[in-house]
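Take a look at the structures listed below.
Only the coordinates and a few stated rules stand behind these numbers; no lab work does. As the structure is a prediction and not an experimental result, all values here were calculated from the model. Cβ atoms are built from the backbone, for glycine too; each structure is taken alone.
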Structure I
Amino acid sequence: MKAKKRFGQNFLKNDNIIKKIISANDIKNNVVIEIGPGMGALTKHLVDAKAFFAFEIDTSLKPHLNEIILNKPNAKIIYKDILEIDLNNFLKENNISECILIANIPYYITGPILKLIIDTQIIKEATLMMQKEVGDRILSTGGKTYGSLSVLLGYRYDIFKVTNVKNTSFYPVPKVDSVVLKFIRNDKYINTIKDEEKFIKFVKSSFLQKRKTLVNNLVSSYKISKEKVIENLKEIEADFNIMKRAENVSIERFITFSNGWKYD
């Protein structure tokens with residue numbers, strides 16, 4: 001089967017990586033959602049789940065994938081673009097209260113898929129293959145690779161690395177290496193956040209421009225004076241360093257700052 005560039009297809013062929021992904025999940029006792037099954041390298045191990053749903057945009061794979069789910073009454077493949085599906089509604093319509101998500105993400109839709117797991121409360125766990133550079137940013141707890149993605153995923157999920165993946169594990173061979181990350185929902189921070197929408201906006205605003213200080217990014221984002229920003233931050237943290245950058249602010253401090261932030 002020839003991969004289609006327009007779908008960002010790179011088919012996983014490394015059996016060792018497949019085993020690591022499968023062993024990182026309790027497949028049989030959970031409802032499993034797979035995004036982009038491709039040639040079914042993972043799918044054939046997932047169809048024995050409590051219930052299994054896969055979303056595949058490439059209808060030319062239908063004969064091959066339908067063969068995999070033959071005689072698997074709990075398995076279904078939906079030939080639609082996952083980004084055009086309201087996943088929350090889909091899961092509720094199928095009486096699913098929680099599920100795990102597994103995906104070898106095409107690089108070009110990594111951002112939207114990560115947003116999907118943030119926005120879909122029913123996803124209790126996710127195991128995602130992605131470009132290594134993106135994975136490194138997500139895992140970062142500070143410094144140059146630390147960004148809004150690190151914070152907005154980190155306050156919702158415990159995240160750890162399952163394995164690194166060499167580019168030669170795929171065909172066609174992509175230009176970059178990948179990494180598999182496991183996300184386990186952990187709501188330990190939720191009750192400490194007064195207003196989640198306000199928190200998300202504050203975090204995104206803080207990382208508006210990486211080279212700018214936290215103060216200057218907040219001035220630009222909220223359209224208020226530097227004096228007002230500094231005054232508010234010092235009310236929250238008396239010894240606040242006005243030269244601090246967002247890359248040096250922990251998830252816990254972001255929660256404290258957003259809880260005490262006066263502006264919309």
Structure II
Amino acid sequence: MITQHVPDRWQALQAEVGRILSECGFSVEVERKIQSARGTIEIDVYAEETVRGRKYAIACECKHWKSRIPQAVVHGFRTVVQEIGANIGYIVSMEGFQLGAIIASDLTNLKLVTWQEFQDIFEESWFEEFFSKEIDEKLGGLMTYAEPILPAWFEQMTEEDRVKYFSLKEKHDLFGIVMQSLGPYSRLLHKDPIQALPLRARLKPDPLLSTIPDHILDETAYRELLDASITHGEAALAEFRVLRNKYAT
């Protein structure tokens with residue numbers, strides 16, 4: 001799951017759909033107006049990416065209705081997708097679809113999805129293009145401290161500060177190792193499907209798990225895990241930098 005957040009209105013649903021596609025590497029426009037043979041058409045979310053020199057376009061219709069979507073919406077959106085030349089169209093509904101709508105989408109380039117199903121489709125791309133890169137960019141320094149190699153300035157430290165350094169390593173090493181396992185280099189080595197959260201369910205029992213905050217171990221959505229991990233990791237990195245700034249030249 002990318003996020004636990006449930007949009008509370010249609011504008012928020014559009015924004016969240018656009019945000020995920022943007023973080024997946026698409027160029028995104030929300031409420032884009034496009035000229036067609038029938039005049040001006042407004043697309044809730046329009047996204048493009050270029051793959052090996054070829055444009056790939058996505059059109060999204062976002063429906064925050066309190067009822068299931070009827071087939072008339074599918075017929076209308078199918079025409080729009082054809083007219084603008086999109087490769088695929090997604091109708092994202094908070095309440096699902098009537099049977100007629102599902103039948104009408106058969107053998108077309110339309111996908112009828114709930115908010116959760118939309119996340120599921122793009123989760124792997126989002127994880128690789130956004131989540132793991134953010135982890136590496138924001139917490140790469142902390143991962144370095146989790147490695148067994150001591151920093152060049154270690155030899156200059158007083159005995160008291162060396163004790164502080166190893167105390168920090170004991171406090172933060174496991175967190176750094178876990179974050180490293182979620183980074184891009186780990187994905188290059190292991191192309192397994194994205195594992196479901198929480199982290200606690202897939203980590204072996206270890207007394208050092210107590211060094212990682214419970215809300216990080218028990219988080220069930222990756223965006224919220226990312227936010228919590230960056231906050232915790234940057235605070236940990238700041239502790240190491242107090243020593244680094246004292247000795248590094």
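Looking across I, II, the calculation of distance in nm of label points 7 Å out along Cα→Cβ at positions 116 and 172 that yields 2.4 traces back to I.
When distance in nm of label points 7 Å out along Cα→Cβ at positions 164 and 180 is worked out for each of I, II, structure II gives the greatest result. When FRET efficiency 1/(1 + (r/R0)^6) of positions 108 and 132 (r between Cβ atoms, R0 = 30 Å, to 0.05) is computed for each of I, II, which one produces 1.00? Only one of I, II returns 1.00 for FRET efficiency 1/(1 + (r/R0)^6) of positions 108 and 132 (r between Cβ atoms, R0 = 30 Å, to 0.05), namely I.
Taking Cα Rg over 2.2 N^0.38 Å as the criterion, the top structure among I, II is II, with the largest value. Each of I, II could give helix-only ellipticity at 222 nm (-39500 (n - 2.57) for each DSSP H run of 4 or more, over all residues; to 500), but the derived value -9500 comes from I.
Each of I, II could give distance in nm of label points 7 Å out along Cα→Cβ at positions 44 and 156, but the derived value 3.4 comes from I. When mean count of other Cβ atoms within 10 Å over residues 124-131 is worked out for each of I, II, structure I gives the greatest result.
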